[in-house]
Structure I
Amino acid sequence: MGLAVLGLQQSTNWGWSSVATWACRAGGLVLLTVFVRFELRQQNPLIDVGIFVHRRFAVDNVVMGLVYACFLPLFFFASVYAQVVLGYNAGKTGLYILVIFIGFASATQLGGRILDRRGARPAAVLGSALGAVGFYLWAGHLHSSLGSQWPWIILAGAGLGFVLTPVTTDAVNRAPSGSYGEVTGVTQTVRYFAASLGLAVLGSVLIHQTQSDARASLANLHIPGAAAAKIVASINTGAGTAPHQRGASAVFAAIQGDFADATRIVFLAMAGIMAASFLIAVRRMERGVPVEVAEAPEAEAAAEPSV
């Protein structure tokens, strides 16, 4: 998993066609395949990977993985956007991120109640739909101030909140066998691998698109080729190279616009990921509360000694 993510994460530095990039991706996939086949042949495997043949558990993990591919990377992209495009300092960036949690925290509570009464599917369907719409509309307001963004930020955060807790809990409840620790370990691995993969892929898209747009913007500003190349390289390395030519403020404004456009593409991709989660939740997720969970209170009441 680490090699596969590394190959995606470093593709901008190494180049998408470089030997190192493809060696890491291919090596990671080969090692992961070998590990799965080895574990399937063991009587007492380290990880019971055969658990994914059970459809209900597998579907929950797919939905959870898709949502986590947006959830954790979102805080990185939103914080960098707030500082680069909006010009916020660390304190204001924290407040910008806090807006996400306004919707997320409220929806998490409501999603838990829906899970108890009707199962995870309604919360996952609603949350995925809200997240897709929220990210799509948020992407359309990235050239505006926070005042025009916050309704869509809250909507996207609420979409994530509706999905995460119910689906994570439902995945553990629907696991066919195994200890609680093992099942929890599997679901944790799925969601953090998905988050790492999402950050690597979307981060590469962000840098590549920003650099591509910046080359065109600098050419329109008639910046000399060597200086333009140095500025574009600084976008990737974080060196913060400042141009010394006349019109530096115009260059910075152009880069800000290019970064906003690239972030827009990332948020549109997140909207697409949430839309995919919606389709899977609608078509594949199990309806209702798992029988074992629904009958648990009755079983506990029957087991209590009478006075």
Structure II
Amino acid sequence: MRPPAVETLDEYRAIYHREDLWRPVVDEICARHGLPRDQCLRGPDGTHIVYLVGSTAVIKLFVPLFESDFLSERVVAQAMDGELDVATPAVVAEGEIGGWRYLILTRVQGRPVEGVWSELSTDDRKQVIREVGEFIGSVRGMSLAGLEPLALDWDAFVRARVVAREQELSAVRAGLAQGISSYVDSSPLSRKRAFRSVLLLSDVTREHVMVDRVDGTWRLVGYVDFGDAMIGPPEYELVAPGVEIVRGDRGFLRELLVASGYSEDQLDAELQHRLMTCTLLHRYLTLADLMELIPGAKAATSVDELAGIVWPMRCNTGGP
């Protein structure tokens, strides 16, 4: 059984939940690799088609529209296998079926933190955020050997993202749009030579951070999804957890930043500028989403004001 042919994102979205189309494909993959078909369950929604196979394996079928995600997932999973204290998916097998690439990965245990966040006490949340920061710091320290396919032309990336962000905001938040170019240009991250490049997973969000109770305390036990990985400045990695997990909370932000490797003295206006620059450049974050997630963000009338709301450092008036 071959996967359906799709030429546009709309076509893919229209069939994404069609179990009658995907289950025969997954059954064929299971037959190829000796996996139990009767233990396959559809996984959580995402960009690609995911099936959980019992408690040990995951089948990830990559839509050809985003085939670069396959390369990123495979390269990073292989590089990270056994390198960190936090569990990550390892590649068991790979293949192609009807023009669609797939990976069979080990299944990471735990629960996505988005499903239990409301159950966590403030102390538990701080613990998880600290461990997310430590995880980011560990990834930041990895060698880039073998990860060359994830490199990009950073200067061209910056120019393209500034234009895209200005277009995104020009019709609805003209004041913010007008300040984006000058804000990014004045940042030390506006040119590649100004920073040390590191591996970026680029999507450290509540759905990919896996947690579990350990001795009565919620702890980070795993991380999944490398499809958005690339190489770039360290602060870029903090955008996803900063916006989607921290959400403008000054205390949580401090936990994240210190745990990831910044000293207290570095929690200043320069770091805020770097973080906001990466927020403006981020490929998978719309400012509409940011406005919804960060309390008070909708009221910002300038990029500097928005930076103080999204990334509240000690340098902000009234900060602890």
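Using Cα Rg over 2.2 N^0.38 Å, for residues 94-189 alone for the comparison, can you identify which of I, II gives the largest number?
II
Could you figure out which one of I, II the value -12000 for helix-only ellipticity at 222 nm (-39500 (n - 2.57) for each DSSP H run of 4 or more, over all residues; to 500) was computed from?
Answer for the origin of the read-out: II.
Output the label of whichever structure in I, II has the greatest value of distance in nm of label points 7 Å out along Cα→Cβ at positions 6 and 214. Intermediate results must be reported in sequence, preceding the final value.
On the way: I: 2.6; II: 3.6.
Structure II comes out on top.
From which structure (I, II) was distance in nm of label points 7 Å out along Cα→Cβ at positions 78 and 174 calculated, if the value obtained is 5.2?
Details: I: 2.7; II: 5.2.
Checking each candidate, the match is II.
For which of the structures I, II does the calculation of relative contact order in percent (Cα under 8 Å, 6 or more apart) return 17?
Attributed to the structure labelled II.
Suppose you compute Cα extents along the principal axes in Å for every structure in I, II: which one lands on 61, 48, 37?
Of the options listed, only II reproduces it.
Have a look at I, II and say which one yields 18.3, 52 for Rg and Dmax of the Cα atoms in Å, for residues 86-261 alone, as calculated.
The read-out comes from structure II.
With FRET efficiency 1/(1 + (r/R0)^6) of positions 22 and 46 (r between Cβ atoms, R0 = 35 Å, to 0.05) computed per structure, which member of I, II shows the largest figure?
Answer by largest value of FRET efficiency 1/(1 + (r/R0)^6) of positions 22 and 46 (r between Cβ atoms, R0 = 35 Å, to 0.05): II.
Bear in mind that the values in this text are calculations on the coordinates, not laboratory data. None of these values were measured; they are calculated from a predicted model. Cβ atoms are built from the backbone, for glycine too; each structure is taken alone.
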